[in-house]
Each structure stands twice: as C-alpha cells, then as structure tokens.
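Scrolling down, you'll hit the structures one after another.
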Structure P
Amino acid sequence: MSHGTPGSNRLRRNALGLPQIVASTLANIAPAMSFYFGYATIVQGAGLAAPITIIVAMVAILFLANTVAEFSKYQPSAGSFVTFIGTAFGPTAAAAASVFVIMGYVVAASAVVVISGGWAHDTLQAFLGVNVPWQAISVAVALIVGVLVSRGISLSTRWAGIFFVFELVLLLVGAVVMLVVNHAAISLAAFNPANLSGGLKGIGLGFPLAIYLFIGWENSAMLAEETENPRRNVPRALILGTLSIGVLYIFLAFATGVGFGNNAKAIGAASIPYVDALKSSAAGLLLVAYLAGLTSIFSSLIGLTNSQARILFNSGREGLLPAVFGKIHPEHGTPHVSLWTYIAVALAIVLVFGRNIAPVDLFGDVGTLGTIPVIITYLITNFALPVYILRYQRASFNLVRHAVLPALGALMLLLPLWGLVQPGQPAPFNVFPYAVYALLAMSLVYGAMLARRTPDLVRRIGSYVADGE
C-alpha cells in the first residue's frame, strides 16, 4: 500500500496536529446549538441542579472516550467504530456496522442541515426583516460545506476552528454579561444535590439529553489517518475535547440559571433558555446569541461531515461497501465521493421530509432517530474492546482500562438508550425503535452475505492503520 500521496489509497499524512483535531471535535459537538435546544428539557427533568446531570453525563462520555482512546492506541483508523468492532468480532460485524452506524450518522447529520436553514431564516427575519425560505438556505449551506470539505482537510478544519472560536467567544461574552447583570443571584444552588428534582430520579430524567449534548466527542478518532502521531494525539484529543466541552456546558448552565434568578420552572418553560436569559439581561446583545448559533451550526456541519464521511470512505476502501466510496481526489487528497455522498444524502432527507414540518420539529425528529444507531454502536464498541485486547494484545491487558471502564461506559449508556426506545412515546418517536430494529436486521443480513461472498474480507478489516504502510 502506498501512503500520503494524493491519488493513492491513502489520505494525506500529518495534515493535522493535536490543536486541529481538538478544534474539529469541539466544532462537531456544536455547544451553542446543542445547549440552546437541549438545556430546557434537562432542567425539566433535573430541576435547578441540572448542571449536576451534565457532570454525570461528562463522566459517562469519559468512559466511552477511554474505550475509543484505547482502540486508537492499537488500531488508529479512519474506519473508527467499524474497524474497532470488525477487528474484535469479525467481517460480518464489520460490514453490518458500516451500514448501521453510517446510516445513523447521516440521519443525525440531516438535523444539522435542517437547523442551519431554520436558524439562519429566523436570524434574517428577526434582525433584517428578510424572509428567505429556510430550505433554500439549507441547500446553500450544504453546498458551501461540501466545497470546503472536499478541497482539503486542513482548509476545512481551519474554517471549522475559526467558526468555533467565534462561537466560543460569543457564548462566553453572553454568559459573563448574565453573571454581571444578575450578580445578586449568584450562588452555588445549581450544584446542590438537594435541588435535584426527585434526587437521583431527577438525574435519570435529564441524563439522556445530557448525553446527547456531547454527541460528536468521537470526531478525532475518524481523523486518525491525517493526524500527526495518531496513537498519541487521538487519545489525547478524545479526553481533552470531552473535558473542555463539559466544563463549557457547566459554565453556560450556571450562567443561564443566574440569568433566570435560579428559577428552575422559568428555565424549563423557556424555548431557548440561554437566548431568553441574555435577552432579559442585555437585550442589545441578542444578536450575539443568534450569531453564536449560526457559527455553531456551520462549524458543526463541517466537523461532522469531515469525520463521519471518512467511515464511509474507509468502508469502501476496505471492501465493506462499494469501492467507489473509497476514491480519493487526485489533487486535494480528500475522500470526495464519500464527502459529497454524505452531505447529499443528509440534504435529501431534509428536502423530502421538510416540506410540511417546521425546521425545529424536523431537527428533533431526525436528530433523535439518528442518535439511536449511534448510541447502540457506542454500546457494542465497549463490548468489543476487551475482546480485541484479549485476542490480539493480551500482554497489554489492563483490568481497569480494558474491562472495568468499558463495562461502566456500557452500563451508563443503557439509560439514554432506554429513553429512546421505551414503549409509549408520542408519534413519531414511537415508530423510531422499530425503524432502527429493521435497519439493524438488514445490516446483519448484509454483513453475513458479504462475509460469505468475500472470503478474504477478514484480512481487509483494519488493513489501513493510520500510521501503517
């Protein structure tokens, strides 16, 4: 196998350093977008002490980050979860995982595409009185992102980082203003367990959505092939990214609570608590909140397309999916077919289902549906780590890192997963579990058929280690 040259079957080596992949991860998570649309629901479940729920969710994600970090020390790969699961459980599991997780990711990505149009439409209408159809804006944003990510990983990651820094500064400015204006309400009430609604039950009610705030933490693992010293830098980025975004969420939650005078009922009733708190604290800065949302959404779409489409690319390159997805642009060195396919499918979902549904509603629908396969993939990866280590790296087996922490990570995923699939949910959420079960069944059938038809598939899985030849 050749490596590092455009037009070969290898992505460009050493294009990204640790700061770039951390920035890409944070951009993918999109703290403004996630916090804007998620925090009210968390407070409805957990009460004033909702920041405690975020802390617990951060710990849970750190368990997952340990699993992916350990895999990345031995198998750094653009295939990420597909490679990890496949090397542990074999070709059928690898092929099934490639279909299952990619479909989950692309459906979840359509949530970002739809909200890019919806939020930009609302911003233009609120501040300029201009009414541009949100669908047209979503198409424009998707095209711009497609051009950026296909022209180079360094270029697109740089822009994602720039937009994230802009978003971060705006969020912090707004939060500090809330604290200054409402300084009389500053207290540690948000961190007092006595203020949890129903005690531990309150954490449980808010926990599933708190987990969703962190989706995208795994971004850096998929950029391994283009990262300097991936066996060291990818694990570092996973931990740094999770800790950084957790601290940011906790600070934003604290400031928002102060902005509402520590009134949990008012926070839970707000449509977008951070925006409402900033509006009441300093109405002249309302544009800051809207601009933070815009930059958050745009940088998220760049980050997630770059990372998640690389799983599609690697699956095509290793023969788990059609080989066309494994093509690399001869000039830019990017997996352009996979990138454009990924963004086009996400956009198509939006245009097909967004004709008669409000952007915010569609955002919630497809975001929830796409998250179910992703959470299940996280769960399976935790089971895969001890299997892989005991099969191939037995001398390095560590009881805590390779068994206890993955087990705790899997255990803590059961609550948010149950929240997504439990019976009795309102439409359309009540049919989502069955759609995912059907996808899982089809993925397993596909995997079994491909493994039977391709005897050498077992040797291809994980053959493109990031720093290999």
Structure Q
Amino acid sequence: MGKPTGFIEYGRELPKKRDPKERTGDYQELYQPFEKEKVQTQAARCMNCGVPFCHSGCPLGNIIPEFNDAVYEGNWEEAAEILFSTNNFPEFTGRICPAPCEASCVLGINKPAVAIEEIEKNIAEVAFERGYIKAKPPLVRTGKKVAIVGSGPAGLAAAAQLNKAGHTVTLFERSERIGGLLRYGIPDFKLEKWVIDRRMKVMEEEGVIFKTNANVGENIKVKDLQSEFDAILLTGGSTVPRDLPIIGRNLKGVYFAMHFLSQQNDRVNGKTINPDVSIMATGKNVLVIGGGDTGSDCVGTSNRHKAKSVTQIEVMPKPPLERNDTMPWPNWPMILRTSTSHEEGCDRNWAIATKEFVGDEEGNLTGLRVAEMGWVTTEEGKLPKYQEISGTERIIPCELALLAIGFVHPQHSGMISDFGLDLDERGNVKCNEKYQTSVNNVFAAGDMRRGQSLVVWAISEGREAARNVDLFLMGSSKLESKDVSILSVVE
C-alpha cells in the first residue's frame, strides 16, 4: 500500500472533458489528457482493503489494489504486467467499461470510489508509449489449428490467449474490418478505431491470422471449417435486435440503433454511404427509444449530426440518484446515470409506453404516439400494477426514430443451423460448463452464449473459453483463469 492515508487526503478526480460545442463538431475522443502525476494521486486513494471487493466486481478478476500500488510508486511496467495478466485489452475497457469494479469499491461506501477505470486506461497507454507492449509470438507451436468465428472482444481475447498457448489461430469476420462491436457499434468519440488497429498489429505480429469478408455459413462452409480445424470457437455475438412491432413500424424513418451507429462508424472511417440507404439525423427531430448505453450512443451521434432536437424515452421509471435498500453495496446499483452524450443535449423521459408510429400520406414518419406509465391500483386491497395511465396519450414529433432496446439472441440461420447446435430457452447457443456446445469440438463464448452483455464480460468469456479449448486440445493448460479453483495445470 503506497500511501495509507491517500484515501483521506485526496478526492476523486477525472480528466476534463472537451467543451460540448467543440466535441460535437468531430468524432474524436472527448476527454482531455490526464497528467501521469494525477493518475498516481488517484491510485494513492486505493485502501488496499483486507477483502478487495473490486476483484469480484470486475468480471475479469483484475488485481486492482496491486496495480494501483505500482502506479502510485511510479512503477508503470509492473502495473502493466499485473493488469495484462488478467485483461488482454485494458485500452478498450479503460475507455468504454461502465466500471462495475468501482461500484464494488470499499471506499465507495461513503466516499467517491477509486477511479479504477481511468487508472487502467492510463496503464495501457503508458505501456504502449514506453514500449512495454511488444509482440511475443509463442516459442513453440502445438500443431493444433483453431478457428474463431467473430472478431468482437470475446473473439479477440480468445485469439490472443489461444495463440499464446501455441495453437495456430485463424479469426474469421464477416464484415470488412476486424473488431465486431468495438469497430461497428461503439462511436469513435468513445473509442477511436486506431486503438483497435494498434492492438491488431501486435496480434498479427504474434501470429494470429485475420480473415475478413468471411461469413461462415455463407461464403465459407461449416463443413470446410470442421475438416480443416481441430477446434472451433464461436464468438459471433447477439446480433438479432429486439423489435418494436407496433402500428407504423414500417414507416420510413424507423431504424434499429445499430444500423444507425455502424453506418456512422463507416462514414468516420472514410466509407461512402449510398444515399438511398443513408440514415442521417441532420435537421430532424430524433427520438431514441431505449435508455441504455446504445441509446446514449445514438444521442451523441445525433448531436454530432446536428439534429434539430433529440428526445430519449424509456419504459421503466426514472431511477433514483443514489443507492437505496434494494441495491446495497457491493451490488451493481440501478441508479440514474447521465452520460457525456446526454450532457451535450437531450430531453430524457421515463415511464413512457410506445403506442403507435404515425406518419404522413407518403409513408414518412412524423411522430410517435405514447402514454405515461405508473403504479395504478386497479382493485381495492390489491397491490398496484405498473401500467399505462389513462388520459396521458400524446404524440412526440419525430422524423427519425431509433430502436435501442437490446438484442434477443444470435442469428440462427446459416452458421448455427448448419452446425446443428442446440439452443437454450433464450435462443442463445447452449453450452456446458466448459463452454462446449452440443457438437464435440465446437465451443461458444461471449454474447452468443450468455446473451447481450458488457464488453468486459465478453473479454472474460473469451479468456475462459480459450482455456477450455486448450484443455480440450492438449489435456492440460497453462492459460490463466479468473477461477482460482481451476488454476492447476493438469485437470
């Protein structure tokens, strides 16, 4: 513990944000640089708790007090070694993770939590800056070949781990570029894509083979993968969006959020979008349906398009500002969160039921009919029900509506059906505790297996699945696991 009184002496501080008027004029990251000395001061706030609940709060099991201590002491190389031992891509999670570790920080019981996410990001950036991160190809190859299908965070993490184990890894991606959700779903103002390219370069130098425009189940046959590879790991994500099947759904101007976001990411990357399918918020009243992170990304992107107005609605009631008895520490608190996109301009509404999209005679969207929701007592002596409140209907004007209400499961047609994989009750790929599907040498991880979740969970899934693939191929594994009960090499 570098400074025993640090948590008393220093308050929580984060890097300053660029002015909203400036940052909504571009797609560059919105935070200003944070001096290394300030990062070290923030690391000094870590109390080195007897029981560090941040470990269990982090899906990766990051060894947080130890790397905080190393940062405080100025030993950035040691901090990087500790961090990279559990997290392949802290340069990603340090930018886009909602930081469940901070929600479990012991200091957070009665003070602002340690700025773990910002410290993590800076460790990664210092490591790249000072050359601590170098390609380390395995000294010996096992002769085993592994195919990974899907290049999102789960697939990238699994590829890095299995390559480290000495297997020859080929990663297949159906899109034009590697990165999956990181590349196409997350706006550049949160994660500039050079961050992904920098990591890909290291992985390529280490021997990972990337194949793009490779849609397994379409232009690449499942039977060819099965004949060429010793094991196959599916990390294709949860890609089927949840729809809103109400009257007027087919009006021009109603789109899935991911279509809007991925198209904009292509624009930023220099791709020309066909005007016939281009989705732009410029000069329009934009309505974002869904109150989560994807909805927030739609808000920020619409602001950069110079929308006339941006409104976001959510069917659930407005969350409380602070923890209450229903969400005790160290559990993740369902409290009100205001993102940087909201700060740029957005009218937020909660407890709103969607009734009907309305349009003009030419089939263009003009508004959404909504009603307010609330707790209503329908019968004397009965508990109130959360339902629509009569007499509250109104129309929210909009020419562009974006559905940001989540994903239901992976795409079943094509690859999954060709493999003949069993599905669970939610439509995800069914696996046993070893991430193994109903087909012996086929494994699955990430959102495709567990359902829509966080990037940090996807990385964790990729790492754990990689270890189980290694065990399947070799009978033993030296790959790390967050589960201390299975750290032994021989199973």
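Every read-out reported here was derived from the displayed coordinates using simple, explicitly stated rules and does not represent laboratory data. Remember, predicted model here, so these are calculated numbers, not experimental data. Cβ atoms are built from the backbone, for glycine too; each structure is taken alone.
One of P, Q was used to compute helix-only ellipticity at 222 nm (-39500 (n - 2.57) for each DSSP H run of 4 or more, over all residues; to 500), and the result was -24500. Which label is that? It traces back to P. Can you tell which of P, Q yields 16 when relative contact order in percent (Cα under 8 Å, 6 or more apart) is derived from it? Attributed to the structure labelled Q. Suppose distance in nm of label points 7 Å out along Cα→Cβ at positions 66 and 386 works out to 1.2; of P, Q, which structure was it derived from? Comparing all candidates, it corresponds to P.
If semi-axes √(5λ) of the Cα gyration tensor in Å comes out at 35, 25, 21 when worked out from the coordinates, which of P, Q was used? Only structure P yields this read-out.
2.7 is what came out when distance in nm of label points 7 Å out along Cα→Cβ at positions 122 and 146 was calculated for one structure; which of P, Q is it? It traces back to P.
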